[in-house]
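K.L.:
In the part that follows, the structures are each spelled out as structure tokens.
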Structure P
Amino acid sequence: MPATVASKTSVVLNDVSWDFYLRTLEVVSTGTRVTFDKGKMEIMSPVSYKHDRYKKLIARMLESWCERHDQPLSPAGSLTLKRDEIQRGLEPDEAYFIHAKAPDADTEMLDLSIFQGPDLVIEVDITTHSINKEPLYLELGAEEIWVWDDQSLRIRVNQAGRFVDSTTSRLLPAFPVALFIEHLRQSKSLDPSQAINAWRLATPR
């Protein structure tokens, strides 16, 4: 099981079994991200304050907009998405069911061999990753990925089995992407509550 220190925040293990990955998920600390791709496993240390601040702000802004514009949306949080038969798994920063049917509220484990996975995933990408997550998200059923890199939002939509860049959201075509980016940039100098209030004022129903 050769190991590589990929960055200050991650370690990559090669030739890892699927069972070892499943056991790792049971013992890692809260906030640790584990990505598995057919024998290669990356363990990311608990995320930074900066990362989580953006993650929560993006989620609150998106959910606020959907609520005020009568857009159905079911949050899935950062639950582990995995499928045994393809030996791939990971945790998004945030995930949502929008067009995809969400499981019943009393569902405890999201078995992707039974349920469809969330169709929108959000990644705050301010650290270096060794495993490319896009092929995993494709096989796990995501239709769209939003990636925030501290300055800009990259929207990647599933088109004929691969993710391509888009200036708009296909799942949420009315969502004001440019304004969203502007407010995320401005949020650096604001308290999170102030940032949310400013967003609500800028995007009335």
Structure Q
Amino acid sequence: MKTKLLLILTFLGCISFFKTRAQTNINVDPEKWSPYNCKATFDRGSIHVMNTSDKSAALWLKNFNFKNGTVDLDIKGKDLRGESFVGIAFHASDDQHYEAVYFRPFNFRDPERKGRSVQYVDIPGHDWDALRERNPGKYENEVNPVPDPNDWFHVRIVIRFPEIRVFVNDSKEPSLSVQEINKRGEGKFGLWIDGNEGWFKNVVLSETN
């Protein structure tokens, strides 16, 4: 009986081991990042990403393939209409093919536009305008609790193919819950902006099997 119990406990221990998350703490080290359409400065634990084009930009994490897991980070944009779009890109095959979750801080407190505060896209082909036209309200939503649009806010994005859930400021309820459009399921990870600039810090990736 003791032998059987020992075998069961050993087996359960092996299961727990293989389900353990591999956590990657992303240090503020310029050598770990590759810019696309942007430049970045690294100062006192934060990353300031500045757009150098009139298109979307990404700061890609080098030599890292992301599949399923959780992304935790702090983000800051600006309360400037149409000029501040900040978030992450993931499952990218290259600079032009990726999924993204991003925020429009200028909509956070706008009573008429708050439902467009957080957005999922699959680039190319499924940008915000196409998704809004085909499926209004399905891939964007308001953010709760409502952050200060000019201050840092914490984001936790749970990516477990094909589901994505986005939590803000430690809320127990997701501000956005969608099914991925893209079926790639893996690829590059990056910090993403559109508009002028964005700030990021405390980036932690926790991968799951």
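Where a number appears in this text, it was derived from the coordinates with a stated rule and is not lab data. Treat the numbers as computed from the prediction; the structure is a model and nothing was measured. Cβ atoms are built from the backbone, for glycine too; each structure is taken alone.
K.L.:
Out of P, Q, which has the highest value for volume of the Cα convex hull per residue in Å³?
P.N.:
By volume of the Cα convex hull per residue in Å³, the leading structure of P, Q is Q.
K.L.:
Which of P, Q yields 20.1 for mean count of other Cβ atoms within 10 Å over residues 69-76, as computed?
P.N.:
Q
K.L.:
So if we calculate relative contact order in percent (Cα under 8 Å, 6 or more apart) for every structure here (P, Q), which label has the highest result?
P.N.:
Largest value of relative contact order in percent (Cα under 8 Å, 6 or more apart): Q.
K.L.:
Related question: P, Q: which one has distance in nm of label points 7 Å out along Cα→Cβ at positions 53 and 157, as calculated, at 1.9?
P.N.:
Working through the options, I get structure Q.
K.L.:
Same structure, new question: Identify the structure, out of P, Q, from whose coordinates helix-only ellipticity at 222 nm (-39500 (n - 2.57) for each DSSP H run of 4 or more, over all residues; to 500) was calculated to give -8500.
P.N.:
It was calculated from structure P.
K.L.:
One of P, Q was used to compute mean count of other Cβ atoms within 10 Å over residues 37-44, and the answer was 13.5. Which one was it?
P.N.:
Label of the originating structure: Q.
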